[in-house]
Structure I
Amino acid sequence: MNTLLYQGFGGWEIQKDEEMYYQAGYDTDWDKCKTLAKIEIEAAKDPDHLWEAILNLPLRGGTWTRNRYGHWVLTESNQGFA
């Protein structure tokens, strides 16, 4: 939950109902990036939607989906975009 949702050469995107909800800009300072814990607080207030955390890196990627119990579960894994 302390994962820093950064953006650089790849990074994180949060989707709500398959639309972008949050993504840090490439020039966002590290201390201004949200954490998954902050997103969880927002998602807990609006639980009747599909929430996904998508990691897209050159050599690794994956999608974590929030279930109805507030757990983020790995639902997809890939070898990245490179």
Structure II
Amino acid sequence: MLLTPEQKLWRAVLGQAYADAECAPGEIEADDFAPADRTSARHFLRADTPLDADALGAICDSAVVPCDRVVLWSRRRYAAAA
């Protein structure tokens, strides 16, 4: 399948969310990244709120990536605190 530039852009957005979710505390020394960003990225990828689910769904649709697979993988990888 040949991806359009727009699809590549939205896949990059998903990739950045994944990179933020995987970032270990203290790994990035940039002033613009906080540990809360990692937590937010994980909530987003798990679609923890209706707003996250809607946004993730729109991004996945634009990226031509199955949203249900992203959510399922994320919920397994980043289990929510009990």
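For the reader, a short list of remarks on this structure follows.
- Test item: Rg/Rh (Cα atoms, Kirkwood Rh) calculated as 0.99, pick one of I, II: II
- Relative contact order in percent (Cα under 8 Å, 6 or more apart) - structure with the largest value, from I, II: II
- When helix-only ellipticity at 222 nm (-39500 (n - 2.57) for each DSSP H run of 4 or more, over all residues; to 500) is computed across structures I, II, the figure -21500 traces back to II.
Readers should treat all values here as calculations from the given coordinates under stated rules, not as data from a laboratory. Small disclaimer: the values here were computed from a predicted structure and weren't measured.
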